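Student: Following this line, the structures themselves.
Computed from the coordinates by the stated procedures, all read-outs in this text should not be read as laboratory data. Remember, it's a predicted structure, so these values are computed and weren't measured experimentally. Cβ atoms are built from the backbone, for glycine too; each structure is taken alone.
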Structure I
């Protein structure tokens with residue numbers, strides 16, 4: 001067979017297999033037998049093997065996995081994946097309806113879509129000209145992880161849209177989940193293999209999708225359900241219901257547990273019916289999402305903080321049980337947060353054996369008067385996170401013991417402090433074992449000491465082999481330390497040591513930022529460098545001195561004083577200096593013509609990198625922010641700008657093209 005004929009047959013086979021895959025996994029209505037389907041796959045594999053140059057990215061053969069990554073790349077969502085405001089009772093839900101009517105200035109009923117809230121992992125699928133190009137997790141709503149290779153293994157996700165006229169760009173939002181039967185079978189297999197069990201189906205789905213080896217993901221029984229869109233180029237749809245119907249036509253699986261409601265009464269009725277039949281649904285749900293149906297209303301309503309104003313999650317009542325607190329211990333998280341944890345007499349809640357519950361902070365313990373030995377009500381909030389609801393006072397014997405969180409870190413002995421507006425104590429020890437890994441990852445990052453080749457994986461390896469137990473250990477490392485470890489050769493070891501040596505001559509602001517002082521970011525570190533110029537002056541700075549500096553507020557000042565006042569931290573900083581760090585304080589401000597002005601950069605600049613543009617602006621005293629607000633003075637727009645341009649236009653902020661921006665700088 002010649003190449004042209006092979007190409008035609010490959011394209012026909014892909015289209016046919018994708019169609020039958022959709023019939024089987026999405027519609028649950030196959031048109032051919034498993035044998036016939038397998039024959040089509042084998043024929044496609046044979047042709048792709050003979051003509052590897054003709055293999056396409058949306059080929060069904062790409063679903064088997066096999067790609068192994070060192071880590072996931074970050075992916076920035078062009079339209080943020082916002083979290084939902086929660087409602088826990090009918091009054092709150094009706095109040096949501098009243099807020100909608102008041103904002104829209106209408107008295108008539110608002111039409112809603114009510115949808116069972118699936119308890120899985122939120123993802124975004126990006127299709128360009130109908131082909132799946134990127135699959136990412138929600139992450140923090142702004143930045144997620146690129147899990148494209150794993151997304152491709154989920155058979156219910158189309159690799160190519162089922163249409164002859166695909167949109168140029170479509171971003172589909174949905175939930176990756178695991179049916180309860182599949183979840184139970186997976187856990188049974190893990191029991192037989194002496195592996196730890198997944199706590200729940202959401203945990204199993206999230207863990208499966210975030211495997212660095214996509215072959216493992218391909219073996220997991222993952223499924224997908226779409227619930228909305230981000231960007232959708234060229235659509236003329238008017239309601240959320242039309243969006244869901246159109247996504248189904250394009251080949252996406254949809255939950256059947258939704259209903260268009262003419263008013264809030266019908267939405268609440270749907271919630272009540274769903275709550276009663278919850279256990280009959282084949283996958284885990286934790287509530288009902290109520291969304292304004294009309295898209296024009298959604299646009300008018302907009303967002304508040306990190307949530308859309310036009311939607312709410314009406315959560316189911318959490319399942320409860322009573323048990324006894326046998327002990328309370330303090331755990332230190334990777335950010336240094338000291339969290340009291342109740343160790344419970346094991347109790348089954350919603351099918352999961354619960355042995356521990358977070359007590360959050362001392363205020364929570366005091367408010368509920370929680371003591372060691374108490375009988376308590378325990379809930380799994382959203383059926384996931386266990387917490388203590390209340391104490392059963394009638395069961396107290398008088399032998400219960402009060403508990404108070406110590407102001408010293410139980411891991412390293414350093415002082416633990418908290419912000420005035422926070423209830424959480426945090427360890428401020430630079431070398432605290434609980435947060436050392438994260439702290440060193442931050443220390444080595446690009447905006448900090450920029451130690452090339454020292455990523456999270458290597459830091460984990462060095463810590464687990466007791467080579468890194470402190471920041472200063474980094475500058476004591478020898479080639480022999482690395483050569484004795486797995487996957488280290490002479491060249492890679494030498495390259496890392498050279499990168500570490502190179503980091504000794506970073507600027508003072510980079511070092512201040514690298515220390516990971518709470519509330520001190522890249523910009524505030526530069527402010528400190530410009531004011532003090534010497535590290536020793538920063539170490540000895542008083543609260544009064546710091547609060548007099550423009551852009552250093554009381555919270556920042558207190559964080560610096562607390563950090564530098566911890567003797568172990570000051571000693572470790574001086575250890576680093578003795579090991580050869582030469583922290584320069586360059587005169588980077590060429591003028592103060594833009595002092596106090598706030599810029600935001602969006603899109604790709606052709607003539608300079610974002611880092612260079614930021615440096616240019618900061619050299620004139622300006623500040624570069626990550627998001628647009630009413631305080632923004634200018635927005636610089638490059639190629640393919642994100643949602644920041646839309647926000648800036650709405651707020652009436654001055655917008656500069658790259659050409660205008662360069663002219664603007666040349667005048668300064």
Structure II
């Protein structure tokens with residue numbers, strides 16, 4: 001397919017942008033401890049410039065070291081010492097014709113005290129962010145005036161480094177947003193009260209930047225189209241704000257929405273449709289004449305093109321799309337949509353960041369590690385050496401892809417009649433269709449790389465010898481856990497139910513409240529009364545909180561129940577006996593079918609014979625190595641294939 005609107009040049013102020021693709025700001029925590037962009041961050045952004053972004057806006061960039069820390073290893077413009085390295089980032093991104101804005105940011109009450117040396121968070125008023133849960137103090141009038149100067153100083157430092165413009169982060173409930181929104185601004189001084197007074201903070205920041213950086217230096221404002229909170233900014237308010245900002249002389253408006261307290265609207269999980277919030281940017285675009293950038297949960301280039309055609313925005317923000325695939329733009333331009341690894345909306349990237357780690361992605365094992373593990377770092381020394389990969393799930397296909405790119409003659413053996421493994425089952429619950437697309441992308445990748453695929457093929461030792469293979473990657477997955485408990489043979493597994501090998505009849509008890517248990521409960525809850533039993537005091541495992549909340553709410557809406565801190569004791573003919581893990585009290589839950597979703601154990605067929613024949617050239621990847629999620633499977637496969645020496 002071709003996308004003429006997407007690849008049409010555009011302008012922001014006097015700045016020419018080569019296409020309509022913007023990579024908006026996303027925290028990556030890849031900066032050095034000094035706040036400078038080091039080689040890892042420079043490589044991360046450069047890959048996205050090379051991958052087709054017309055404009056890149058950096059991650060939230062700190063303007064205040066005292067109370068303004070948003071993440072560990074955060075980019076900073078608080079001191080002139082960053083200019084040298086920041087200029088190297090600019091130069092590297094410019095090499096590919098991409099423009100770079102620095103996003104100026106202060107988290108306000110949406111940062112925990114542990115990130116700011118135990119100090120009390122600050123805000124427009126003493127309104128507590130329910131997610132952070134720490135009482136902030138309101139900045140004094142003098143402190144607000146000083147904060148204005150810090151934003152301006154950050155812009156000056158960025159300009160000295162050669163960046164093409166700056167963006168003021170006035171969305172998502174961060175400090176500037178806290179002044180704009182009546183939900184958080186309860187002030188009675190000159191920075192609160194009326195509409196104009198609530199905009200005084202951002203007005204002074206904008207006018208200060210213009211005074212010091214010149215009227216032609218582009219300023220973007222990222223703002224909420226809707227706070228999605230009672231008493232917060234509405235779409236009507238946001239249109240009025242955008243019109244006001246245009247009169248101040250900003251170069252463009254970047255429309256987003258939501259704040260921490262409004263939950264999943266700020267960063268959408270998989271159950272949000274592409275383009276669900278286009279009405280926000282559409283309304284703002286109609287009210288202003290300056291360009292509008294909008295993030296609309298875009299995964300497919302065709303959706304981006306359609307949004308541009310219908311006038312929802314002038315530029316499209318491709319955020320997590322560039323995390324899942326650094327070459328999103330280049331592949332879209334070539335019409336290679338099938339080869340784009342499209343964001344699942346699984347929220348793993350944000351879960352990882354919230355744990356204080358550098359950015360990571362379920363589908364992209366290179367993300368955040370481009371400097372060490374980028375494809376240019378692959379040692380292409382396979383020299384046609386035959387290797388076998390046993391198992392055609394995500395780990396097997398990822399290992400086969402890397403091995404083939406390194407020059408190994410790679411044969412993939414899959415016992416079933418199609419590739420994808422248990423991901424094909426994981427794609428069955430509601431809102432999981434992107435997993436099916438991912439399997440199709442992997443299939444296309446390995447075909448393009450020259451991997452020989454054998455379906456309905458059990459790779460026994462005799463077959464492997466006949467192929468002359470010198471090494472075996474075992475990606476045979478795992479087998480559902482069946483604990484040694486009375487009556488356990490009466491239960492079926494979630495995998496067998498989803499695969500159609502077992503029937504779910506009548507009322508159901510699903511044992512295990514991890515991702516498989518919850519998603520199976522959501523799927524089956526449409527036609528059955530479901531009770532989920534989980535021995536821990538929380539469900540969802542490591543899933544992102546908004547995803548867990550959604551799944552739990554859907555189960556409850558369907559009339560289901562979730563019993564936490566509840567362990568399985570035995571499976572009976574007409575239900576299960578369970579016990580409270582805290583009180584030890586036992587009770588009976590009636591059920592017609594008991595479904596086990598208690599995880600998997602590694603399955604390693606022929607491991608003894610393979611090790612005897614191939615020695616150290618037997619490599620375990622995915623669940624066969626250590627059970628985990630798709631993230632773990634792809635990362636282990638990429639890592640092992642990356643370093644493998646035959």
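Student: Where does the value 2.7 come from, among I, II, when distance in nm of label points 7 Å out along Cα→Cβ at positions 134 and 582 is the thing being computed?
Tutor: II
Student: Work out distance in nm of label points 7 Å out along Cα→Cβ at positions 286 and 422 for each of structures I, II, then name the structure with the largest result.
Tutor: Result for distance in nm of label points 7 Å out along Cα→Cβ at positions 286 and 422 over I, II: largest is II.
Student: Separate question: Assign the value 3.0, calculated as distance in nm of label points 7 Å out along Cα→Cβ at positions 30 and 214, to the correct structure from I, II.
Tutor: Structure of origin is II.
Student: Additional query: Taking mean count of other Cβ atoms within 10 Å over residues 182-189 for each of I, II, which is largest?
Tutor: II
Student: Also: Out of I, II, choose the structure whose coordinates give Cα Rg over 2.2 N^0.38 Å equal to 1.08 when calculated.
Tutor: It must be structure I, since only it matches.
Student: Same structure, new question: Work out which structure the value 1.3 belongs to, where distance in nm of label points 7 Å out along Cα→Cβ at positions 342 and 390 was derived from one of I, II.
Tutor: Here the read-out was taken from I.
Student: Between I, II, which one scores greatest on FRET efficiency 1/(1 + (r/R0)^6) of positions 22 and 206 (r between Cβ atoms, R0 = 25 Å, to 0.05)?
Tutor: Structure II gives the largest value of FRET efficiency 1/(1 + (r/R0)^6) of positions 22 and 206 (r between Cβ atoms, R0 = 25 Å, to 0.05) among I, II.
Student: One of I, II was used to compute distance in nm of label points 7 Å out along Cα→Cβ at positions 358 and 558, and the result was 2.2. Which label is that?
Tutor: Considering all the candidates, the number was obtained from I.
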